[in-house]
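Following are the structures in question.
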Structure I
Amino acid sequence: MIKNLPHDLAMPPHRDERTRQEFVASLRHHVLDGMSISMRDKYESTVKPAFEKTHGREPVDGEEVHDAMLSDPYFCFYSSIRYNAQQMVHQSVIPLVNRNLDAINETTKALGNNDSVGGQLTLNPDVDVPRSVSSIDVHLTPGSYHSEYAEDDASTGAIYDNSINVFAFNQMGRYTNDIGMTFSNFVKEIYPDFKPEKILDAGCTIGHNTVPWAQTFPEAEVTGIDIAPALLRYGSARAKSLGAAVNFTQMDASKLAYEDESFDVVFSSMFLHELPLKDIRKYFKEAFRVLKPGGLFLTMELPPNNKMGAYESFYLDWDCFYNKEPYYKPFRDQDYVKLCTDAGFNEEQFFETVLPRFTFTPHDSFVEQAKRDPVFDNSTGRFSEEIRWYGFGVWKDA
């Protein structure tokens, strides 16, 4: 059941709009939970045996599985339904946003002018939007995330906020903030002596995973950066509506405009797979530069292909080929340890974690599971009823 957004930027949908959103969320749930199981069964019963008969062995990686699946009718059917369902996510919320656009922009501006909560919005028109964003409708989002359609526009932020729960069919919690809640509380619980004073969230979009850092570490100064001004306007207003003092700044994460050793934590979520490798490497080096000695570089992402089975790698890489995310697989093909050490971090300070969703898990169970060694299986990083978030981090030598 799709619920109204829990803040002052919420727009009550009409009956037909709500029905459309419910249908699309249910369809995505069916595709990612139901049809995906049937597709795996088809692979095991038909596609894999045929590959073994031809090659005398099992597929060794996701690419071989993908090649083998391309001619399978069920995979083609699955991909068509999933692609169309992704487009329908945006189609289900854009009419709602368009109908309320003036009110959204007015409320965003009014909340942004409210200084009682704290947090600053800083936009920089000189920031260049990378072609990796401007030339691609990322996630099949019309106009991608950087577009503006009016003065002081917040429409892309509203579209993102309203679409994410349809996209995730409630798997990210009431405030669509479970990733931020999970990783901020992981740090709080597993490293209780670590008291960050300045926290940076790179590629923050509307700050739904930035706000939890301010809530988990209320004494810290929290900043979210992104290149998209409409997302930042909306994100700043959204944070203030939720009572969270967060700074939002327009900035390219590969060119951080901060002094050396400025932050205790540099965090990102579902961000790296949207970047070309050259920009990922620049971002890692920038993160190393701006981290204080003893600081933490923490990333929530998709697990690397070198830790996943061949079929799981194929399944997770679907978005690279069919969801306008061309950098998805090239990132997942990387050695995450090497990305960190190439940026200056010490390999001995690297760690990985696979975490249950904080907002769906009893506290003691969350802490217990967070202390375990990571397990890589078909629930790792994949939308399902049993989803568990993957992350990796590295401490900068003190």
Structure II
Amino acid sequence: MDGYSTNNAEVLVVHCIDTEGPIGGDVRRRPDGSAEFYDNWNDIKASLKEIMDEDFRNQNQDYYGEPYAYNWFIMDFIGFKTNPKNRIAKHHDTYDNIKSLPNSNLDSFHWHYHQPPKSGIGDQWSDDWDNSDAHYDILGHRIIERNDFPEAFRAGGTIEDNKCSQWLEKNFLIDYSNRVSYRSEKTNNIFDFNWYNAPSHWGYYHPSHDDLTKNGDMKRYIVRCVDLESRLHRLQQWEVNNAFGFAKQYNCKVILSYFSHDHRDMREETRRGIELVRNSSKNYDIPYRWSGAKEALQIVAGIPTKNILVSLERDPVGAGHPKDSTNYVVKFSDEIYQDIPFVFSQDKSNNIIRVIPNVDIHNDHGIVKKCYCFSVKGNIKKIGIAGTSMSGDKFCEVYDL
């Protein structure tokens, strides 16, 4: 290890996992006729246990002696009318199962979302963000019932339209959906959405308002994250070499990110990915770090961590709100990334409802400050407030009323 030069060059390796749980039905088959996916949690957990246990992680430490880490981008199969792949249509099923695995405390947990198509058919893709509001339903349940909020996003099928991009721009700083690779090609087949013509360098870019696959002046960060092993792309040694070569040539930090799926057998491909990284690190004499998705972006983009404190107060005046409602004001210790925070209420019947606050800008002893006002009606027992700071660090507070 002493051979590594003491400079700024470093590769931060982010292993993302689209975490979708069991998938069955008429799924794709391998050449021998066997199913490509696991159709139950027992098989998924058995395969993951081997690469999540302490021995495996410590046998595959990074340059700094830190154990191997994963980034679980968790999907809830919610908002569909049919379920031909026999997915578990239940909030938190994937979240709770992955969280229950050993050593998951070493990992990061984010958000993977499949937008339901207008047809509602459960094995079809949607190319229109306006088809459904299931994303609010999913986030509301995660905030209220798990007191958690994702700091990074990955699109289902890596499919984003410009409407989705505009929504993400208002709500998520970090997006690991750019799948572009040497295998990408122009196609009209939505099943093969591969970010053709998007920036193909390792790391991130800021998208354009008019075309999310082009560089622009949006504030969101889109990070390149390619298939580790799939029918569309298999990570090659020369691709990993490019990340280490760039870090060495420009004496800088680089994000190298690849993704897997939990319902495929990840064991062989994970070991292969580790070996590719080790080979490049040795050949280029550059250190590497197993990293969280948020932390890698903050380090490479030079974004200082900023944590947010939340305060919720009753508003006795409640100007502009109905008289039969309970009015609140929420304030933050610093600027938040979202145009408005995510706010949800839960009533005594456990219905979770999105609340849209109004922005109130006021002058406090010469300092312009922003707060958010909202009202709730009915027998409300909880209010959840979540979002991120301008550095992408989450806040999530759930209040029992």
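Among the shown structures I, II, from which was the value 0.97 of Cα Rg over 2.2 N^0.38 Å calculated? Please report the intermediate quantities before stating the final value.
Numbers: I: 0.97; II: 1.02.
Derived from I, not from the others.
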So mean count of other Cβ atoms within 10 Å over residues 135-142, computed for just one structure, reads 16.2; which one of I, II is that?
I
For mean projected area of the Cα convex hull in nm², for residues 31-166 alone, the calculated result is 10.6, so let me know which of I, II that is.
II
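Assuming -13000 is helix-only ellipticity at 222 nm (-39500 (n - 2.57) for each DSSP H run of 4 or more, over all residues; to 500) as calculated from a single structure, say which of I, II it is.
I
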Working back from 14.9 (mean count of other Cβ atoms within 10 Å over residues 231-238, computed), options I, II, answer is structure II
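Check the numbers for mean count of other Cβ atoms within 10 Å over residues 303-310 across I, II and tell me which is largest. Write down the numbers at each step before the final one.
On the way: I: 20.0; II: 14.1.
Largest one: structure I.
Since every read-out is calculated from the coordinates, none of them should be taken as a lab result. What you are looking at is a predicted structure, and each value in this text was computed from that prediction instead of being measured. Cβ atoms are built from the backbone, for glycine too; each structure is taken alone.
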